[in-house]
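Peer 1: For reference, the structures are reproduced in the following blocks.
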Structure I
Amino acid sequence: MENKINVLISGGGTGGHIYPAIAVVQKLKQDQNIEHIYYIGCPNNMEKDIVAQENIEFLPVSVSGMPRKISIRFIKWIFQLIIASIKAISYLKKYKPNVVVGTGGYVSGPALIAAKLLKIPFIIHDADAHPGIVSRVTAPYAAVVSVAFEEAKKFIKSNNIFVNGNPVRKTFSTISKNEAVNQLNLDANKKILLIIGGSQGAKSLNDAMKTIVQSLVEEHKYIVIQQTGKNKHDEYIKELKSICPNILSNPDYIVRPYFDNTALLYAAADLAITRAGSLTLSELCLSALPSILIPYPYAAADHQRYNARAMEKEGAALYLDDNDCNADNLMRFIIDLLSNENMLLKMKDSAKILAKPYATENIVKLTKEIAT
């Protein structure tokens, strides 16, 4: 391709919208056909700081999620969206992108509206099994639609739709289990259980774990690595000490508010218990890691439940409802799985099949193809 391409990307609000966009940004930066990359996001959200680390221009628009009921707040939101869309139009006119990429969430709405009005081709990528409202509304006008799950296709109206999986960080799937276990200085002869309830933690999961973790570590001889969540850690540790005061001195129980090296932990683990955010599921699949999924019950449009059910349907995970996440149920799920090597292998194989390691490359290829 002789002509250089300017790309404008938008997506934000949550990591499930931001990190796929960042993965695409990182791939675009390596492409000699790309001239400039711009990013439209909300300055009050986490995408601002994340984009800053990539050294590309951040273009702010102020927008919030759509209220679900007709009210004064909804009317205010309409005006906010109009103003944000006008702002996005001014950016597109100034920077003249050849193509716009939207990765979902309310933040991408103004950029996609602007692209439609200015007749600039755009591609949308939706990370969830049940696509969000922005993706569903804009899909008929998109030059290309990319989705992470086969299940998502039935919610999208498009004649040009591809199941690409989610773009994720390259660190996933690049390290072996033995290497990860050695780096973490763990006992390779023990089963490793990874508990990650998201960056904010999962109360139901923490409540269940504090009563069973001692049995898992001391009786069943598992290694347990647990992320409690930054806001829930102090309370969890306080309650844990009152239930089993000696467990924290056991080297086979590693508990932290938050882990940065999740790729290493995924590679080392035999089983993960997590929420069901789309990015998490893509990372699980790329790591070929069997999982017990406990969807966050208050996720927008209940999308985590759709994600978890889609994984369960394909045999890569077991589904446990948040309301049923108590000590007895969780212990039964864990013991049944970790004592069944054949089931773990089948789930591992299913996760491998679902993994799409070339998602980022495929989305970048489609982006370049539709650029004017």
Structure II
Amino acid sequence: MRVADFDFVLPESLIAQEARPRGRSRLMVVDRARATWHDATIADLPALLQPGDVLVVNDTRVFPARLLGRRDPSGGAVECFLLTRRADNHWDALMAPAERLQPGARVVFDDADRAPGVRLRAEVVSRGERGQRAVAFAAEGAASVDAAIDLLGHVPLPPYIRRADTADDRARYQTVYARERGSVAAPTAGLHFDDAVLAALTERGVARAAITLHVGYGTFKPVKVERVEDHAVDPEPYVVSAEAVSAIRDARARGGRVVVVGTTTTRALEHAARVGNGVVSPGAALADLFIYPGHRFTVVDALMTNFHLPQSSLLMLVAAFGGLDLVMDAYRAAVERGYHFYSYGDAMVIL
């Protein structure tokens, strides 16, 4: 299958730089059985679902993974994007300017306005691939390195949001049900929900369950091959709880659907089913499953998701679920109708 099959023309003006208020996003409703779509809003979602369905969300919490500091002692500006914790205070990170940050280089992060008296000291331990560095941290003026990161770090907005993060992003680039700290990017399909929509779903008789998948920087990894089958996604850690498994089984037993919020939740559940030979059981693993057209879905009956980049692995997952022709036609219609795209954009639900 060709990567070019997932291309479409997207005007830059439709790449959302700000999020709509929670509960007010536009929602394109795609009906696979009828091969049709129509316009709605996220507030209409409860009416689109049925009593007995279960809504499965990703309750990961984004942490402020972007640090701005200076070299010690020269004072040159440094940017550090935290990727993966390797030990208590050791991280893999993307650092710039990478060529000047060799093993032994020292960096200081502080912000007298936002966090007076708090300081992070870092030392580059080793070099990795693609500009990555292994870094050891020590905190001053804070209870822990994590506490200092939370005080000094910036919201890791995606690279296509071309502005600096603000105080508002701390709350907005986070789902209302976020619990488990660990993601460097938000599970963006969940950003549309507010308490009122969640309450309306409960009143409708739709159950809710949560899994945890920590979204890594690989979510922005471009597809650089010509054949879809030659691409590989970066693995991401997830946990499926016994409560989530029970909620999914109960929904199926009463004839309800498993309605999944986001590509991250989809990858976790479908990977868990693959590991369990078609059965989802409680446990933790690394989701390295690349879902593209031809994948046979075991768990997911309906999918809510944002609008994704052309030729991206996330769009390929959506096309695998909704059907390539139908999804690409719906995407082109979304462009014509002025839907907003990407992390702070609007949503699609495929039924």
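Peer 1: A value of 4.0 was computed for distance in nm of label points 7 Å out along Cα→Cβ at positions 7 and 47; which of I, II is the source structure?
Peer 2: Values: I: 1.5; II: 4.0.
Structure II accounts for this read-out.
Peer 1: Using relative contact order in percent (Cα under 8 Å, 6 or more apart) as the calculated read-out, with 16 as its value, let me know the right label among I, II. Walk me through the numbers on the way to the answer.
Peer 2: On the way: I: 16; II: 25.
It must be structure I, since only it matches.
Peer 1: Kindly point out which one of I, II the value -6000 was derived from, the read-out being helix-only ellipticity at 222 nm (-39500 (n - 2.57) for each DSSP H run of 4 or more, over all residues; to 500). All intermediate terms of the calculation are to be shown ahead of the outcome.
Peer 2: Working: I: -12500; II: -6000.
Answer by label: II.
Peer 1: For which of the structures I, II does the calculation of distance in nm of label points 7 Å out along Cα→Cβ at positions 63 and 279 return 1.9? Could the numbers behind the result be given before it?
Peer 2: Details: I: 1.9; II: 3.5.
Structure I accounts for this read-out.
Peer 1: Name the one structure among I, II that mean count of other Cβ atoms within 10 Å over residues 151-158 of 20.8 was derived from. The partial results should precede the final answer.
Peer 2: Details: I: 16.9; II: 20.8.
Traced to structure II.
Peer 1: Right, another one. Using percent of Cα pairs over 23 Å apart, for residues 23-126 alone, single out the structure from I, II with the greatest value.
Peer 2: Details: I: 26; II: 52.
Largest value of percent of Cα pairs over 23 Å apart, for residues 23-126 alone: II.
Peer 1: Computing distance in nm of label points 7 Å out along Cα→Cβ at positions 87 and 111 for each of I, II, which one ends up highest? Can you show the working numbers first?
Peer 2: On the way: I: 1.4; II: 2.8.
Evaluating distance in nm of label points 7 Å out along Cα→Cβ at positions 87 and 111 on every structure, the highest lands on II.
Peer 1: Quick check: 3.0 is what I get for distance in nm of label points 7 Å out along Cα→Cβ at positions 135 and 271, calculated from one of I, II. Which structure matches?
Peer 2: Details: I: 3.0; II: 2.5.
Derived from I, not from the others.
Peer 1: Separate question: 23.6 is what came out when mean count of other Cβ atoms within 10 Å over residues 143-150 was calculated for one structure; which of I, II is it? Present the calculation step by step, with values, prior to reporting the outcome.
Peer 2: On the way: I: 23.6; II: 16.6.
Considering all the candidates, the number was obtained from I.
FYI, it's all coordinate maths here, none of it is from the lab. As the structure is a prediction and not an experimental result, all values here were calculated from the model. Cβ atoms are built from the backbone, for glycine too; each structure is taken alone.
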